[in-house]
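Following are the structures in question.
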Structure P
Amino acid sequence: MPLDPTNDCKIALLPGDGIGPEVTASAVRVLEAVASRVPGLRFTFEEFQVGACAYLAGGDPLPPHVFESLAQFDAILLGAMGLPDVRRPGGVEMTPQLDLRERLDLYCGLRPIFLYHPDDSPLRDRQAGAIDLLLVRENTEGLFWSRTQTPTPDAAESMDMLLITRAGAERICRAAFRQALNRRRHVTLVDKANVLPSMAFFRGIFHDVARDYPQIETDCIYVDAAALYLVQQPDRFDVLVTENMFGDILSDLTAGLVGGMGMAPSADIGDRYAVFQPSHGSAPDIAGQGIANPVAAILSAAMMLEWLNTPETLRGAAMIRGAVRSVFSDRRLRTRDMRGTLSTGGMTDAVAGALDPAAIA
């Protein structure tokens with residue numbers, strides 16, 4: 001939660017690239033609808049240009065004045081960043097969202113996955129709610145740690161380093177156990193400790209932290225086996241904690257179990273700051289067509305309200321979750337990515353119209 005929770009919420013908007021502005025606008029519309037139904041809850045939004053478009057306009061995907069301004073806000077709502085054809089000299093895309101994670105020390109990536117309707121899963125015979133898990137991703141170390149290094153054009157090789165520190169592993173494991181206390185009290189470590197010494201080190205720290213949470217059950221699974229079990233037996237998982245790259249990959253896999261990336265919200269949380277964003281990318285191939293699924297962005301806004309942690313914001317989060325559940329109980333109400341016909345605006349209207357002021361956090 002923020003250091004000073006308030007109901008007069010100042011939110012920085014970073015819509016970004018591709019479909020980012022469209023789904024961010026949907027999240028804002030739903031938040032404004034929530035505020036109109038919850039007495040005392042107010043939002044002030046200010047938009048900043050960040051991402052590949054900012055780079056093309058001014059040569060920096062995360063301008064210094066924007067980064068410095070973010071400290072003035074209670075939370076940050078982000079759309080999507082990067083375009084495939086806009087790359088740094090080393091060949092990688094512009095990813096200011098990763099810069100934010102590292103510079104604001106947003107070490108805890110939360111990726112919740114929930115199945116709202118059986119027809120939305122490619123798995124057979126899965127009832128609504130049967131897939132309900134939370135992937136906790138370490139955001140500041142792992143295989144992403146050396147991502148800013150640029151090989152010389154005539155290099156004979158390029159190497160990435162996987163970094164696991166004791167402090168980094170301990171704090172992400174503690175974050176996972178704290179999340180499990182409010183869920184079904186089971187944490188699974190996903191690693192590759194049979195091959196990589198860094199992962200064996202991570203596993204040892206996981207077991208050390210687990211001793212402080214005797215009320216929580218634990219297990220450890222290699223990442224390749226985890227990919228198999230997530231498809232075969234997703235209901236066996238509650239909270240999963242893992243390294244940066246493994247979390248990046250598995251969060252897409254888990255999204256596929258419940259309808260796709262348009263159903264996958266996320267939060268990147270540190271001890272002071274937090275960024276909330278859909279897990280999907282900028283999808284430039286469908287940008288401007290009004291067909292993007294806004295639900296991941298809307299659910300990310302609900303996660304933001306939970307993090308703000310006042311009775312009013314918690315009530316707002318419960319309203320949004322209840323509205324999404326209500327909308328998705330009707331199989332006809334889907335965007336194109338989920339074999340439906342609703343536009344981005346149509347889905348946004350449906351969720352806003354289903355908000356119930358009687359919802360209780």
Structure Q
Amino acid sequence: MTGIYIHIPFCRRKCPYCDFFSVCSGEEQWEQYTQTICQRIVQAASVYPTKADTLYFGGGTPGLIGAQRLCRMVRCVRDHFGLQQAEVTVEVNPEKRDIDFAALKQGGVNRISIGLQSAHDDELRQLGRLHRTEDAVRCIRSAREAGFENISLDLMLAIPLQTKERLLRSIDFCARQQATHISAYLLKIEPDTPYAQRRDKALLCDDDRQAELYLTAVQALHEYGYEQYEISNFAKSGYQGQHNLKYWHDEEYLGFGPSAHSFMNGRRFYCGRSFESFWQNSITDDGAGGDEEEFLMLGLRLTEGVTNERFRRRFGKDIPREVFSRAEKLKDTGLLQVSEDHIALTPRGFLLSNAVIGRLVI
């Protein structure tokens with residue numbers, strides 16, 4: 001089964017830390033964009049006659065374009081890719097503008113991801129967010145009243161003004177809102193963003209402080225019943241994000257929209273980061289994908305790690321013994337767990353994931 005990702009590249013205002021492709025525009029472009037996405041879905045279905053069991057609207061701010069347009073795209077995907085018993089997620093921001101959650105629910109959306117980021121208004125102002133904590137409370141309440149049970153909240157770690165105590169209060173806020181899933185991401189300063197340009201003034205955390213806040217979040221979320229299943233993702237039992245698991249399990253997915261990536265039939269390809277690329281349907285081949293090295297690198301992002309059983313199902317053989325040999329040499333560092341048929345990073349290992357994975361998979 002395939003995953004479908006639809007990028008909605010529209011925002012009310014660009015956040016100063018954000019490096020995703022998005023623009024500020026109006027309803028005329030939203031309508032044209034929706035129509036074009038539906039056309040591309042129809043075209044893709046003729047090339048890839050497969051079924052999908054996840055659909056994810058990311059951004060940008062998907063909720064901005066309205067429930068009616070989002071539901072038209074859901075219907076189009078359902079008509080051409082099935083979506084039987086599928087997880088259908090829409091990202092929204094908890095701004096004062098009303099979101100028609102009832103229409104989204106009726107239209108087939110069953111999971112909402114809310115860009116909370118923090119439960120402290122002064123931290124939200126530092127992040128350039130338009131909402132305040134009371135807006136988030138209202139947004140979550142509205143989603144629940146519309147019948148949404150599966151609600152994910154985003155938190156940012158190591159942001160300006162954040163202390164360990166303030167982070168714990170934000171986590172407590174998420175738990176009291178009965179979120180089923182929490183994505184907790186360390187703030188990363190991307191080049192060419194306003195945050196990068198004012199790095200010395202942004203009250204950013206150093207590496208040691210980032211590590212402390214990350215490990216604090218992992219422990220606190222565990223105590224509230226959120227089990228970590230990926231570097232930055234935590235869920236109540238049965239509520240792991242199924243769409244993103246496709247990426248980490250190195251499974252197939254189709255992406256629609258500028259900057260959206262795809263992996264189908266052993267090839268990776270993407271649409272460029274511009275509307276020109278999107279309107280012209282300019283797709284760039286990104287080479288072969290899904291080999292043993294890539295499978296291991298992606299799988300090691302998960303707390304389940306990689307196992308001989310899963311590797312054998314994909315490649316018909318066990319994980320190469322040299323990978324286990326390299327893992328054994330790192331075992332005493334506390335960065336990973338190793339058995340005769342299993343390798344997984346620990347929370348401390350996740351903090352150094354790129355370096356650790358690079359040591360294991362050469």
Which structure, out of P, Q, was semi-axes √(5λ) of the Cα gyration tensor in Å, for residues 25-168 alone derived from, given a value of 31, 16, 15? Q
Which of P, Q yields 1.8 [distance in nm of label points 7 Å out along Cα→Cβ at positions 49 and 297, calculated]: P
Which of the displayed structures (P, Q) returns the greatest value of mean count of other Cβ atoms within 10 Å over residues 9-16 on calculation? P
Out of P, Q, which has the highest value for mean count of other Cβ atoms within 10 Å over residues 105-112? P
Answer label among P, Q for the case where relative contact order in percent (Cα under 8 Å, 6 or more apart), calculated from the coordinates, equals 23: P
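Since every read-out is calculated from the coordinates, none of them should be taken as a lab result. What you see is a predicted model; the values in this text were computed from it and never measured. Cβ atoms are built from the backbone, for glycine too; each structure is taken alone.
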